[in-house]
Structure I
Amino acid sequence: MTKEELVERTQLFLLDLDGTVYIGDRPIRGVCETLSALRGMGKRLVFLTNNSSKTEEEYRTKLARIGLLEEQDGVYTSGMVATEYLKEHFAGKRVYLLATRSVRSEFEKSGINCVDEDPDVCLLAYDTELTFEKIRKFDFFLRKGLPYLATHPDDVCPTADGSMPDVGSFLAMFARSARRTPDCILGKPYTAMGDALLARFHLQRGQVCMVGDRLYTDIRFAKNNDFLSLLVLSGETTRESLQKSSERPDVVLGSLGELFP
């Protein structure tokens, strides 16, 4: 597939963040112009992230500050998927949530009953304010056999100073301590997030394109959900690692800024 064919077929572009549209606080070269061109063609844009340490509003503030977000654009996180999933499958249940204070507050505003004792279900988000007491209690509730959900499986989170442990690393810890793996993981590369986006935007699978820099989350997410896929080499994936991978994106570019001449 050519990049021109991909653009023509796509109605909704799902845009990964770090390594795809920005690095740290700096937009990747040419991305702002590409996003403007897509908007001018009537394409819808959603900034899509597995990172559940921040709220939608926190992401919107950052993206607007660095010049990437327009008012009509969407922002969707694995934390937002989790709130919708809890409402559908665990309505009214008591939730023990490992998350930052701002994310927990967002869950509570959306109607999720977050508790510190006697929960019905456990949810692991990206808690960058994690304490040993939180770990101990989460482990205790898992060993009681409560339903176990996680927002995403990423092992590390990229930062300007290098990678730091992400939810996938915490999953490995609880697999050792509580002998449990999640009953459901909600973010990329799994299908819960894809199904939620299709329901939200009323589109067919072939009208959606995932743009990202990671083969094992972004591109596999596209394949698992029958979306189109655009891999950019401005982040984690190199041409060498792509050649060694079984994942095959529909289009590969050096960066999103190369989508148009």
Structure II
Amino acid sequence: MKKPTLKEITQKADGMPLEEAHRWLLELSEEFGDSVRKIADKYYKRLEAERKEIERLKAMMAFENEAREKGYCFIGGVDEAGRGPLAGPVVAACVILPKDAVIYGLNDSKKLSPAKRDKLYDEIREKAVAYGIGIADHTYIDRVNIYNATKKAMETAILYMKTRPDYLIIDAVRLDLDIMQKSVPKADALSASVAAASILAKVTRDRIMEKMDVKYPGYGFAKHKGYGTEAHVEAIKKLGLCPIHRRSFTSGLFGSETAV
């Protein structure tokens, strides 16, 4: 029988589950020596990284599991994106994950690259028991203030869900809903369902602001997403406020002049 090349061995290992591939490579290394043993070592490091990631994800389900132990079935994580920007809406999401959900790389959206958020956005929507998105636009923010607009966006996200949560994990906001709620500071970094919600909210809002960049060119919305960066402030000084700027955030700084 022809002896397989290292490339062929690696290709075959790549088609196996990590643990199985590592075990097979170790057995093979007894015949093929150090060259295959080095490949086995790489698989071992990948296997250890996967185990650590699974442990991290299990730890992020602690609040959800605590709620299940109390008899709750549909635990929703709630988070928002866009409280601080000078322009655009605030967007909220609520996500119910299955008990055994494993979504590699799931984390607070602020700790992830745009490409990673986009990938996780699709996976979360695919694996979630249910999810909802709520949006409060700039005019509503100006009318009721950002805190109340955030609450409205969160409540809307929950009301739009195909499965109603019976327990909510949320950071620093008390919603006017007849659902048990647990406040967890920094919840987007500690709870899997809240982290998932933070990603859905962030990606949804970013995509809205990218569309606004086309509609209102010159402000750089696709880049800074409406936040008060130096470039954004300079654009406002040059062009004036556009229709999606939050007057309650900007009028004291730039006046009320609106760009056409």
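Coordinate-derived values only; no laboratory data. If you're wondering where the values come from, they're calculated on a predicted model, not measured in any experiment. Cβ atoms are built from the backbone, for glycine too; each structure is taken alone.
From I, II, which structure was helix-only ellipticity at 222 nm (-39500 (n - 2.57) for each DSSP H run of 4 or more, over all residues; to 500) = -17000 calculated on? Comparing all candidates, it corresponds to II. Could you tell me which structure in I, II was used to calculate Rg/Rh (Cα atoms, Kirkwood Rh), for residues 137-192 alone as 1.03? It was calculated from structure I. Computing Rg and Dmax of the Cα atoms in Å across structures I, II gives 18.3, 58 for structure I. When distance in nm of label points 7 Å out along Cα→Cβ at positions 25 and 81 is computed for each of I, II, which one produces 2.9? Traced to structure I.
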